[in-house]
Structure I
Amino acid sequence: MQSRDSCSYFFDQGLRFECRRCGACCTGEPGTVYVAPEEVGLIAAHLKMEEEALIRDLLYPFRDSYSIKEDACGNCLLYSSGCRIYPVRPVQCRTWPFWFKNLRSRYAWKQAASQCPGIGKGPVHTRKEILARLDG
């Protein structure tokens, strides 16, 4: 069986991306933003909240931990004219757009780019960096 490192990908020369903090991936469409157990305390501390209050007001149970609640329009409750937890945002948010579904093909990457103004801008992320992000 071939290892992932020996495969050829459309992003072998790297991909440009820089978060514009525009909220396109945080608003307008429902979804699940997984918050790992070890991220709950970091987010609570950043917001200067007790963990219990964070869980009660902004999270809901999901799998073995939580997900961030959304308003009726699918907007993340932690996004308001910018991400309120950007420095401590969950891994799921930090690894966007380098998600498996976006890296399956050049077409999938272009589809993601049509919704994200940061794709194609900013620094080049190397193949090695991209594969490392896939590993979480």
Structure II
Amino acid sequence: MKLKINCLQHIGLPITDISVSRAFYEKLGFEMVMSSHFIHQGAEGKVAMMKLGEIILELYQMPEPELSRVKQRSNGYIDHIAFDVDDIDETFALLKNNGYAVIEEKPVFLNFWEKGCEYCYILGPDGERLEFCQIL
């Protein structure tokens, strides 16, 4: 198997208040390079991509009642690590054909960035989610 990964694309952080988290990361020197929304179980969530140098953090606020799970944590956590890829369809097929636990049935489109992006997840040995993402 010859999987082509370009670089670490972003780290996804579930947060409880996007405006508070955005201000926190801006104070650290990050700037917002993309904001959008998404639908999860029929309700709207919010996302902000924050960038500092080559580091991108995906801050996302889940809609209620999913948000209550995030509030119950005593410590923060990283939800996923995303790798940038050139061709999501080729990457998806390669992962699937080599026996990885691909979560999605096909790559998923999100209306993020200027033209959108497509991604898929695999599970690592301890259940960690690894995202493979192509910005279109």
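Quick look at the numbers
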| quantity | calculated |
| --- | --- |
| Label whose coordinates, when Rg/Rh (Cα atoms, Kirkwood Rh) is calculated, return 1.00 (choices I, II) | I |
| For relative contact order in percent (Cα under 8 Å, 6 or more apart) computed as 26, the structure of I, II it came from | II |
| Origin of the value -5500, where helix-only ellipticity at 222 nm (-39500 (n - 2.57) for each DSSP H run of 4 or more, over all residues; to 500) was derived from one of I, II | II |
| Label whose coordinates, when distance in nm of label points 7 Å out along Cα→Cβ at positions 29 and 93 is calculated, return 1.8 (choices I, II) | I |
| Per distance in nm of label points 7 Å out along Cα→Cβ at positions 37 and 117, the highest-valued of structures I, II | I |
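Values in this text are rule-based calculations from the coordinates and carry no lab data. Since we're looking at a predicted model, the values are computed, not measured. Cβ atoms are built from the backbone, for glycine too; each structure is taken alone.
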